[in-house]
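Please go over the structures that come below.
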Structure 1
Amino acid sequence: MFPASEVSVGDRWHHNIAVGLKPPNEPRRLLVTYRLEGKEKLEERACLRISVSAQTPLRLLWRSKDASTTVNGGAKLEGIFWFDPQLGTVRQRRVTLDISYALETEHWDGFQFVQRTQFVNQTMEISARLSAP
């Protein structure tokens, strides 16, 4: 996740993650952007404060003989983590993940195709702290 070259406060770098989904499913690659926000003490330890963000479309499709499911929407991740360079590990992180999508299903009930649509908007906030080095 860290760049090969040295970065300064305010610098951004990117990391591509291959997701492994086959067309027409998306995302097949996820671009994560990092930014060095500065140095900050955390529990008397000198840490690097790094922001992270990613935004991607979400499109998944499953088909069988008598049914299909389609998911269309998007996901957005934003957060901060504090990296302790002396320990070589993340000491703390706070991340928010927003997911919004429409889930459309169609299946054969023996007489006709039945369609159903659900709309989902989810926000998850995740906080984690290293308990012992």
Structure 2
Amino acid sequence: MKPEESRLHTRYQVSLPIDLHAVDSVDDNPKHPPLRFQSLTRDLSLGGALVDLVANTTGLDPQWQTTWFRDRYFWIHIKGISTIPEGLFAKTQAVRLVGEDQTHPEAVGLEFQDLLDSINRNLKEFLDTLS
């Protein structure tokens, strides 16, 4: 997991609906059970999103553990981005757990992996409207 000081992009506080689906582990590692849930973003940037794991989450096992997220990849669908009417679909990697402590984090930071240039431009256009 990356340290919090390593941000490359400005973060914008915005609450948008997001669906997450873990990319299955090749070795079916028991520390990585299947994950599929819905939540809201806490913030969004050109580099990724911070996703709520507490108040706005549905479909996530209440007994989830931090190991279920560490260095794991997710397919995501963020809705409500006006410049991307169909929503932003992307592969992401969990890079940070944020919260009171690493045992009970309140959010997960997801880093976009290989966004298409056109999607990146549309996302930038949307984020510019938030500043």
Structure 3
Amino acid sequence: MPAPRILTAYNNAIKDIGVVENYRNKSKSLQPQFQGFVAEILMLRLFGILEKAVNDISCRVACGSAYINGIVPTPTVTAVSLDDAITKFKTYNRPRAIIFLQFTNVSNTNDAIKEVIPATEPLRKNLSHYGNQ
């Protein structure tokens, strides 16, 4: 079975962002006192999309899926499926399994994937480079 494609995770994120953009456009017709409230909800939704995309892309890199630019990752250990990637993130080379993986910031993401995806991988480099933004 071929490895799951990173492009699929990217396209899913873009589709979800499009839904948020539609809500933003519709919220322009609301009264000003409600626009801020809607904007905060939309920002939370965007954060959720980003968190899911990082999780999905990390799992696909752990499966050895080529990046969109064609570069093939070299995980420390290759997962056979997305579920196996999550299991490996939680247990591989760890004295105690992680119960809940977190992809909410660069530090948490690196802690979750560091045993499976080496720091030399473009995913890890980009997370560190763009994480502050």
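Given a computed value of 5.5 for distance in nm of label points 7 Å out along Cα→Cβ at positions 94 and 110, which structure among 1, 2, 3 does it belong to? Going through each structure in turn, the value belongs to 1. For the structures shown (1, 2, 3), mean projected area of the Cα convex hull in nm² is largest in 1. When distance in nm of label points 7 Å out along Cα→Cβ at positions 38 and 62 is calculated for each of the structures 1, 2, 3, the largest result comes from 1.
Structures 1, 2, 3 were shown, and helix-only ellipticity at 222 nm (-39500 (n - 2.57) for each DSSP H run of 4 or more, over all residues; to 500) at -3500 was computed from 2.
The numbers here are math on the coordinates, done by the rules we state, and not lab data. Here the structure is a predicted model, which is why all the values come from computation and not from measurement. Cβ atoms are built from the backbone, for glycine too; each structure is taken alone.
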